[in-house]
Structure P
């Protein structure tokens, strides 16, 4: 796969990994439609890339809202005629303690991290199929979709869902010349460390809902993100792995043993259950 003369639609494009993906794709000759809910940030981002041109445009888009994604898709086709690459990258983080996480906050993170990806896939897949030139879908999950830590259940739940969803649609879409890749990084420099500040419960009284576990987890994540991989390096790695047709993209050698540990734990539980069934 090459990116020259391909058209890409990217959510969460105003900053972080999304912005870096736009920049990397433009450098490889692609046409890019930048999408983000933050209109001010989006306009600043497109100006940093040289402003709107025959190869670059932007559209405000709220991935929680299917109609908003549909409108963004329409503008993409209107601007560039077709789309080959869809990067469902918009996402937020949310820490919380079981029994003390507001259900509105749960709905918020599910709507963005999971349904935002679903909206992108459901709306753009027919558009990719329509031109018959094949394409590629990138869904941004996280290493948090393969491992867990305490006080982050909402984030882990959505990222595990994106991993499973991506692996499932990859089997189907590969038969139609549409590849699927799932981005699973650990720490990358971006704004996600403080994205939980925008959760619904914060708007009804931060002080009333202050949670020491949430605050501690957010502060820890923010520090790790600030010292994470540069977003441009993550973007170039992602494009390289997509070009190779890889299903997953990882970036952290220190997290590599987690894959083996989890696989061994799953196998041990599986074998224990089978042993009981055999004995009983």
Structure Q
């Protein structure tokens, strides 16, 4: 009995300690007011005044402020757009690679898997800095294209949204490939052969059989790319420059430049809700589908 209790309680304790408690702290700060103090917000809990007096000083002014200032909702919309396009591009690049890995000879699959994981052996920051050297006006990409005669003058790629897309796709590509590969590897190849025997072309069999059966991997990979891309800060800061508006950059500026912790916390709470609500709805939909199949 005790072993079962510990087995069940461990993940819940982990969720409580590393998600719910920090969320409660950030939510409390989002209801506070900025102040020149340490920490830079008011009110602070005082046992002498009691909990009722403490709660009475909290309000939702910061959330109202976010709706009134168009900078924030434009940053949310821009982040959603960039994250969505990056996820689609990552899927378009990652699915063929995962499919090729799943159809490769068995003895080659560990090597291909290692090549996919290999970028993680290098620091994330170093890899982003490397792309700055590749995409700059005097970088390797422009030098090669000009040497081949493809272009006559350097392309302006760095400090644009295109550079951000390239950085996100490159960085999060393994997170898309691995779930799809895991799903495709378990598929029975005889299903495609049966579809072809029934009159489907090879492409039709792939589109009508392989793609629908790989949806769990596609969904998992898309979430693994979309969620961190939405709140990305390093890639848009280094590759996108000042012209790229993303909520991660706004959040960093509110915390460290403006030192307005309450507004920054309100920005973080809304960002978290944007991420959590679709995930919860997706999980409920998956549960309903599983119950319907049973």
Source structure (of P, Q) for mean count of other Cβ atoms within 10 Å over residues 31-38, computed value 25.1: P
With Cα Rg over 2.2 N^0.38 Å, for residues 79-118 alone derived as 1.47, matching label from P, Q: Q
Value 16.4, calculated as mean count of other Cβ atoms within 10 Å over residues 135-142, assigned to which of P, Q: Q
For percent of Cα pairs over 33 Å apart computed as 43, the structure of P, Q it came from: Q
For distance in nm of label points 7 Å out along Cα→Cβ at positions 199 and 263 computed as 3.4, the structure of P, Q it came from: P
Given -15500 for helix-only ellipticity at 222 nm (-39500 (n - 2.57) for each DSSP H run of 4 or more, over all residues; to 500), calculated: source structure among P, Q: P
Ranking P, Q by relative contact order in percent (Cα under 8 Å, 6 or more apart), the structure that comes out highest: Q
Given 53, 18, 10 for Cα extents along the principal axes in Å, for residues 191-238 alone, calculated: source structure among P, Q: Q
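Values in this text are rule-based calculations from the coordinates and carry no lab data. Everything numeric here is computed off the predicted structure, so don't read it as measured data. Cβ atoms are built from the backbone, for glycine too; each structure is taken alone.
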